[in-house]
Structures are given as C-alpha cells and as structure tokens.
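Peer 1: In what follows, structures are represented as structure tokens.
Throughout, read-outs are computed from the coordinates displayed, never taken from laboratory work. Small disclaimer: the values here were computed from a predicted structure and weren't measured. Cβ atoms are built from the backbone, for glycine too; each structure is taken alone.
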Structure P
Amino acid sequence: MRYQGLELDPFQARAVTAIQEEQSLIVAAPTGCGKTLIAEYAVDLSIDKKKKAVYTAPIKALSNQKYRDFRKRFGEEMVGIHTGDVTINPDGQLLIMTTEIFRNLVLENSSRLDDVHYAVFDEIHYLDDMERGTVWEESIILAPRHIRFMCLSATVPNLQEISNWMTTVRDTDFEVIEEKVRPVPLRHFLFSAKYGNITLKGIRKKFRKSPGLRKKFLRKRPSSRKIIHHVLRDRNTPVLYFCFNRRACENNAEKFTQVDLLSSDEKIELIKLVDDLITQYRLQDYDRLGRMRRLWEAGCAYHHAGILPAAKEIVERLFNSGLIKLLFCTETFALGINMPARAVIFDQLEKFDGVDFKYLMTREYNQMAGRAGRRGMDEQGYVYSQVIPEATDPREIERLFYGKNEKIVSRFSASYSTILNLYTQFGDDVLDIFSKSFANFKSGVFANTKLYRREEEQIKARIQFLKSNGYLNGTSLTRKGLLAASVSGWDIQCAELHYSNSFAECTVEQLPVVLGGLISDSKRNRRNAPLTGVRLKFAAEKVINRLRRREIKFGIINPIREYDYSMAAPLFAWANGCSLKELEAFGIPEGDIIRLLRMVVQLLRTLRDKLPDPVMAERMHEALVLVNRDVVDAQAELEVDLPENAPESSPQ
C-alpha cells in the first residue's frame, strides 16, 4: 500500500485500512516510525468526504508546525489554526488547535464541531500530564458522538486498558495498532569523561554503594567537551544534546563557538537565511542575537523556553534545514516537534524534580532517545549518555535501556468552568459524567474506586461553593456563573474581579498587570522579578485572596493560587510601550516574559468577547492592542515563511 509516494509499513497499512472503514483507533509506535503519516490519511479522508478534520496537539510549537505543513499541502483557504494566542481561518475544513481549545469548543456545544469527521489527538499519552492531562479526559468523555478519534501515542504497557476505557465512554470500538520496532534501529552507549566508552558491566564494577562516596564523585560533573568531540570524531551529526536546565544549555553551547561544523557553502546559505529571518521576525534589537548568531555560524545553537519564541523558531528552521549540526536543548524539544538527528547525547540521566535529583522515567528517556536516527538517511541512530560510573546506579541504567515505558495514569480533575457548563445541562447527574474518568475505570467497568470517591467529594464541594458564592442558582447559571463558565483556566477569578468592579478601577495599562497577577507563579518558577518603579496596589489582590479563603472553608483541596505580582514591572512597562531591549533589562528570561504576555493576550481576548459590559469589553480590547505587538504578536510570527530558496527539511 502506498500513500504520499511512500511504501507504507505493515502497521501503517493496517491503520489506513481502519480509517477507510471509518473506525476510531489508537496508533502507538516509537518516535520516528511515521505515525503522523497515518494522521494525515485521516485528514485526507475527512476532506474527501467534504467533512471537517481537527488536529489537536499538546503544545503550541507542534500546533504551529502542523499548521505550516498542512497549509503548504492543502492551501491557505482549507487550513485554519486556533490556539490561545492565534486564530486564523477558524472555519477552515482542517482546523489545527491545542487540546484545551478543542475541550472548550466541546463544552460550548460549538457548531464548529458539527461536521467534524475525524479528530486527531497527537501525543495521547499526555493524559498522564500532571497539570493538563485532565483536558484530554474531558475531551474524550464529552466530545460529540459522531466524531471519530485517531489517537497517536508512544508505546505504553496499558494501551489496551486505555482503549477499553475509550470504547466504553465513547460507545464505539477503538482499534489498537501497535508497532514496537523502529525503522531506524538505535545503538545505546555509555560514556565517561574519565574512562571513555564504558559498558553496563563496567559500571556495575565501579559503582560505589556508599551515598557519601557517590556524592564526592558527583561534585565534579564532567563538561560536555570530551563526549561531544568523541561523537564528532565519528561524524555522527547532526547531534541533539539534551541538558536538563537552561543554563547548562547555554554554557555548554558557548564552549563550541570556535568549532566550525559548516562547509563554506553551508555557511553562505545559513548567513542568507538568518539575515532574511531576522528581518522578517524584526529581531534586530534582540540583545542575545550577537552571541546566538556567532554560534549559528559555527553550526551550533541552543534552544530552551527562556529565549524569545521567534529566536527558537529560527533555531528550529536552521536545524530542520540541516544547517545546525550541534543543538543543545532541554527536553521539551523532544515533544512532538519533528526534528530528528543522527545522534542524541544526554548530558546526564538524572534531573532535578524541584526537591531532589531523580533518574529519568523510561518513557522520558525513550522519547528523547527516539529523536536519533533519520528515516531514509541513517542506517542507525546513536544515543550516548554521559555518566560518572562511580555514582551511576547500574539498576537504573538497566531499567532505562531494557525496561518498559511506564503506564499512563489518570490526572482527572474537574475545573470550575467544566462543572458550570455541565451542571446547567445535567444538574446533580453531572456526577455520573465525572464518574467516567479513566481513574475510575478498572477491568472494563467503572468501579467507583477510592480515588474517584475522593474526586466526587471534591466535585460536590465545588458545586456547593459555586452555589454559595453566586455562580449557580439551582441548576441555572447566574450572570457571574455565565462569565466564569466561558473563561477556562481563570474562571472564578475573572468573574469575581469583574463583578467586584476590580477591573473597573484599573486604567487600560493596568489591566494586563492585574490579569498577569492571576497567571504568574513565581513559586513554581523560583524567580522574583524586581518591582522597581512599580508600586501598584489593587483591590484585586484582596478579592482573589478572599475567594481562596472561601474555597478552603468548603474543604477544596486545590484552591486557586494566591495573587502574584512578581512580574508586575515588566508587564506594566510593556503595556506602556517599552521596547524589547528595555524589557530585557528587567533581567528575567525574555521567553518567560513573552509567554506570560501571550497568556495575558489570550485572557484579554476572551474577556473582550465574553464580558456582558460593552464599556469594559472595549477597555479589554484597548489593553489587548497595547500588549499584542512586536515580538508578543504570535500571529505575525506564525505567518513568517521560509524563503523560496531555503534548503529542504530532512525527509521522514
């Protein structure tokens, strides 16, 4: 069987047959096996039938990449994108969106889902994501029954259990198609700066059982130089070098500014492409640009969430064009984005989880290692892990190399906006809907587990809280409840701030600061932005903290976050027209500020469209115009295209 000029692998052919028979299905395969090709077939079939297709992705970078790919293939009129900060052609026949947006459309009973034939759920194992996994579950439980699901997943041991759960809640069969063999096999190596290549047997001999001795060896972490020169000697480029913190990414990269990995022709090509992209992205004033550019011209780069989104885009495009040979990146680079390499290097196999250093999960290791080996280009992929043998637990290495991926577990947790949307339709029967969570599904039935009984108590407590605080009147939404139901993520906070007149007391320039206080989480990011020059005090802070105390009185275990003004200064400066250079002067990673500003844009847009007060809605729009400019404008960034003569990306 052939599709898009490619001979399909047996598992791909089975999946295509299932789609032709209009079945729902889950396709699980290692990274780089060609799962996306099957998803594209489901899209093609939907379009051929004059129906719509939805392609959901867990991260915006993946949504953006799919939008560009599909727009090239199907044309601008056919393809739309709807993420938090970008909406282009929302009535397109093929709509790319984040899973949160899909769930919101489901809750709104949106007519935009009426003609959807297939919904592709990329990276379905995100069900296991601590913060956002619940969105996947809500979407699967609540989506209209006519929609068929085409789910892509990493290989996990409890895939059949997930399929059985989805079959039960969707009342339709799900075919499970699993491929365990990679088309490009991987070779795994352990490397020590002291001993060179070392085997698992060698680590067993050198491992020190005493924690004190292990700590002594860990104090001197090796640099990246030896392992990279070892890999470069074997000519195994391009290389993805995974570090588990941003500073390590940058520090490691800076050591390689003198290494020249590009031919003279490649360098000319890169300079031309970089000049063009810097102009299109308007990055001439970006402080980091000089340092980054020196690296790029050596064929090296770094990529992490702390740099400007447009700079990350440039790095991705250079890497995809084969002009970056050595890329230092954090683990998010392995999530979904199709950027394969010949070799992958792990700086270390442990990462800090906020409390302690822990070895990677097998699933994490396989996701990142799976980026090695380009289909159609490499006979095999190479995976190197840097270790300190005396301090490396051989049992953990054995698990990473030979163990199974961990099971997916449920992270279900009903939000206020979900409860409000469903309570008006189902009243107290809403508990029956929430009982269909994956956590509550065991051996083919909904078992009313201990875990679910705890969740049920929380949902009941939230319903009582909503009734007592003026969001629900019986089974009807009050005006405050209507607003909360339409603002996913910061539902009760925004409704409370509007109806306590907290928004009304703000100037247009202060609105982004007040909304930023809801979104910021300095404890989680362990940062404290300087508040120099900004001493803003709002009633909003008291309103939110009072609301939080009320929740705690009702026994709600995970109340809303405390107000957080740690980013007030840069937010206020940007709303007042500061430049990118002035924004960088606050000393906070610019990627973090831009991400926060884009979330503020998303919230301003929602409030502009949903507030019942036209005067306040207009002020939200004015604030939106102030904030959504230059490097913050995600839509302008998305519409930047590679020049016609740019090199082709590597085949898959």
Structure Q
Amino acid sequence: MRKINTISDLEALREELQNFRKNFDTTLVLCGGTGCQASRSRELINRVKGEVTKQGLEKKVLVRATGCHGFCEQGPIVVVEPGNIFYCHVMPDDAQEIIAETVCNGEVIERLLYTDPVTGKTIQTESEIPFYRSQDRQLLAQNRQVDPCSIEDYIAIGGYSAISKTLAGMAPEAIIEEVKTAGLRGRGGGGFPTGRKWAECLEAPGDEKYVICNADEGDPGAYMDRSVLEGNPHLVLEGMMIGAWAVAAQQGYVYVRNEYPLAVEHIRVAVQQARELGLLGENILGTSFSFDVEIARGGGAFVCGESTALMASLEGKVGEPRPKDIHTVVDGLWHKPTVLNNVETWANIPSIVLNGSKWFASKGSKNSKGTKILALTGRIKNTGLVEVPMGTSLQTVIFDVGGGPTGKSIRAVQTGGPSGGCLPIDKFYLPLEFDALAEAGSMIGSGGIVVMDEETCMVDVAKYFLAFLQDESCGKCVPCRLGIDRMLEIITDITEGLGTPEQIDLLEDLANTVSETALCALGKTAANPVLSTLRYFPDEYDAHISQKKCPAGVCQALVTYSIDPEICTGCGICKRECPHEAISGKKKQPHKIDPQLCQKCGICKSECNFEAIQVK
C-alpha cells in the first residue's frame, strides 16, 4: 500500500477500500479468536477459503477471519452476511455445505443454528440470540467487522478518523476536556478518572513523556483485554495516539502478557502496518505530531499489572511496586511523566472523539459512564465475553445475558477477579458501578464475573483466591508477605476442621490490617474474598468450625462419601472408575464405599448417572 502523507490521503484510501467491499455479494465472518482456535477454527477458515476458491467465488464471497465474537462456548462461530445468519459449533467438514447450501442456494442449515437452552428453540440470526440481544456491544461488535491483521479493514470501517479529527484541529486541552466530560474511568480495576490523569500528565514538567497500554491481564478467567487486543489492535493503537497527542508524548509501549501469543502477534503486526503506512513515526499525516510504539512482553507476574511494578519491569528491573507518594503521571517510566491505561480504556478513546462526550456519557450511570466488558463464567447457561452499560444490575447480566443456572440454584457471584468480593443472591440488584460494588465489599476490577451455585463452598472460594494471591505477591512489603500467609493458614485450618471460634475475629482483624497497610493494590484488595465471605456467609464459617461440616460438600476433610442403597442400581460404573478401589459390590446390587480407602476425590459422584453418591 502507498504511504499516507496527509489526512486527505487517508480519506481517499478509505473511500477506495469501502468501494472495494461493495463488490462482494456475501461476507462470511469466521471467529479466529483464541477460544475458537482451540476448537479448530484455523482449519475451518482455511477450508472455507478453499471452497470459495474451488467454486470460483473469490469475487463474490469475502471471507473474513476475525477476533473473538464473545460467545466463546458456542465456537467456532460463522456469521453469514447479509442475513445475520448465526452458525455455531461449526467444524471444518461443514465448510463445503455452508458454501453449497447457504452461499450458493440461500438455504439455512438447521443443524448449525443456535439452540436456546432456556426455550429449546433454534434461533437463526445473531441479533435474536438472548446472549447478544441483552448487551450493548460498542467495542466487541467491532471485532467482527475487521480482520485484526488487516489495517485496510480497520480503515474501511472508519479507523484512524478519530486521530485525523484530533490532528486537524483539536488542541490537547480540548481532547482532555472531552474525555473528562465523557466521564470515562479506567477499566483496569481502579476506576480512576481518565481525563484527570491525562490533565495531570500534560501539566507535569518535562519534555519527555510516555503513554503505556497495560495488557498484562492476569486475573484467573479474565480475557477481556486479550480479546480486544487480538481482535482489534488498531483501535487500541489509535486510542494511544490520541492520548499521546493530548499529553505531549512521543513514545508509547504496549506491555502485553507473555501467555497471550495471539495478542502479541496481532499487536506487532498492527504496529508494523501503521509504521509502513505512515500512521506511526515522524510527522504523522503531515502534521508536527510524531509518535511510535514498542511492544514489551510481560514476565508472567500478576503483580506487574500494578502500574509502578509494570514500569519497573519495562525498565528491566524486578517487577515490584513502589510507593506512590508522587503519582506516575509526574514520576513514571524512567522517572518521566507517564500515562498508563489498560486496553479497554484506550479502546474507548476513538469513539469519544468521533461521537462526542455526550454520546459516551449517555450510556451508563451517574458516576460510571459508558459500557464495560465482562468475562462471564461459572455455573450458568451462557458464558463468554459480555458488554453492557455501566450500571446494569448483576441480576440482568447473570439471568438475562447468562441465561440463569445450569442446574442447582445460584447462590453467589464473585466480581473483580481474585481481589474482588463474593456477593450473595440478595445483592444481585446491585448495579455494575465502581462505587456501588466497592461499598458492598467487592469491585468491578478488570471485569471478571464468576457465578456460583449451591455446590460451591464459600470458605473454599476464599481459600482458593488467597492461595492465588499468596503465590503472586512480590513479597516486598510485610503486610502482604506475612498477612496473606497468615490469613491462608487460618482459612486452611477452618476447611480442615481445625478452626476455632476465636480465629474468626483474628481473621477479620488481620484482613483489615492488610487492607489498610499494604503497599500496592494487590495487598490492599487481597482481603476482599475473606471479608466479603465473612460478611455475607457467616453461617458457612460457623458450620465448618462448630459442626465440623462443609454444607456444600467441598472441603474433603469434613465430608464423607456413601452410596444410597435405595437409589443405586448396581451398574458398576463407580466401582470401575474409582482409582483407589474403595468401592465394592456385585452387579445389579447396591454398592458400598469403604471410608478407610476412600480419598474423597469425587470421581464416583461425577460418574454416577443416578445421583446415588451421597456427600455429607
């Protein structure tokens, strides 16, 4: 492609690309995100392209391999346009039939359509599926419009028009004021006002300034930033360019998690394409603005998601946080003024510039504007990436988008990743807002939501997240290094039947102390799983301590496995699958479990088709 030297060059290229798209009668949109790739989507994409070539349809059918569509459990996903026909669980062998029946004959393939788990009915179009219908997908919807490795695709849908508008006549102060008025708050967890951060950096003394994209997403089960960076890397780059103009920075960095190889590959391709086209480098679009971006791979440490630890890692030092007596917007990377925002925050910037702050502020609630991407997982029918307006209730996300429970009744939700809190079902009226969830003892965090049912032990949940945070703590400050260890010891005692009533007060005091005195956000929020479960599920702690029982049947030291002779059919599956030879019995007669041999692994319960295995 020819190099773009002016804004008019960019607009001419955009018109050319848009006209080229109009030549195709049909577009096949195939998800190529990490989730779908795990289900052979790369092979499917190649087979579809091969069939298009085989049928001589290259000039009529456009095959677009995109990033994540969000409904990951239904992948691989194919959407046929026009018509918005949604095919799910598509296998490579289905490629020929899709081309022959749907593309050539206009016939819908019923067996590939989505089946609603609530109603049992098949649904033909993506827009009718409840999972999508209940969302407001401002960022995620753009994934399906572009091939992430094609800057042409991004330009064709309006990409880089926001930076054009910025450089054509918006002063840095005007950009910052627009972001302030929009009410955008950081999507990485803290919720700090983005415009305020940028204003402080612009006012900070010094000619050398930096902008950083934090893509070091380390929360278990969270993949919001990964999917945006994989699916639309140019959107993130454009946001960084606007931010750099606003704070007078000439260098940017994308610090991306090492375990995200596809995201790393796509952002590298995007940076290279932008450089070759003249959208990164010197005198961008013929203006005085010069800016470039480098990619840095994280070292795999959860604590490097914290701003000062991330900057230390970028500098080649051990990724440990430092005191924030002086904010990083004044004393950041290499002690220069630095703006750091996460992937989702940067991705929101172009639309704010193009559509205006009032448009962005019209979505969301009073103190939390715009939309938020969530990773919805757990014991619900629909899991995947969800985007809803801030202020949407937990009830709506879990039951309308998520489709409700898979079997057992839902009892709790954990929001905000390992440092978030656990909320009971009577708190599901709470809105997804920074302040409302913080007041309830949880947080939005980066956007992880884990739904739990009656078979979940809340004490064990607190133990799980403490163990994760203990492993990920850098150990620099005493409250975090020793405090998490002691909390985990107490929780472990309780789950093993060794807890005492006095330990509850000690656990709460310890959790509050760690929260108030730890150096960085990891330590300050590490106690949230403990404090929230103590607050909302005290009866469960009491059962573990006073009755030496785990009501959910999860804590192995406190449960006993047995077989109900009235239910057991003597099929022998449990006996055959038991790795410890703890089950005996003759065929077609009730079986028994020897408690001396039973290791309480749960395999027998998961394999029994008649629910004859009892856990008490």
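Peer 1: Output the label of whichever structure in P, Q has the greatest value of mean count of other Cβ atoms within 10 Å over residues 372-379.
Peer 2: Q
Peer 1: When you work out distance in nm of label points 7 Å out along Cα→Cβ at positions 12 and 308 for each of the structures P, Q, which one comes out largest?
Peer 2: Q
Peer 1: Still on this model: With helix-only ellipticity at 222 nm (-39500 (n - 2.57) for each DSSP H run of 4 or more, over all residues; to 500) coming out at -13500, pick the structure among P, Q it was computed from.
Peer 2: Comparing all candidates, it corresponds to P.
Peer 1: Here relative contact order in percent (Cα under 8 Å, 6 or more apart) was calculated and came to 15; which of the structures P, Q was it taken from?
Peer 2: Computed on structure P.
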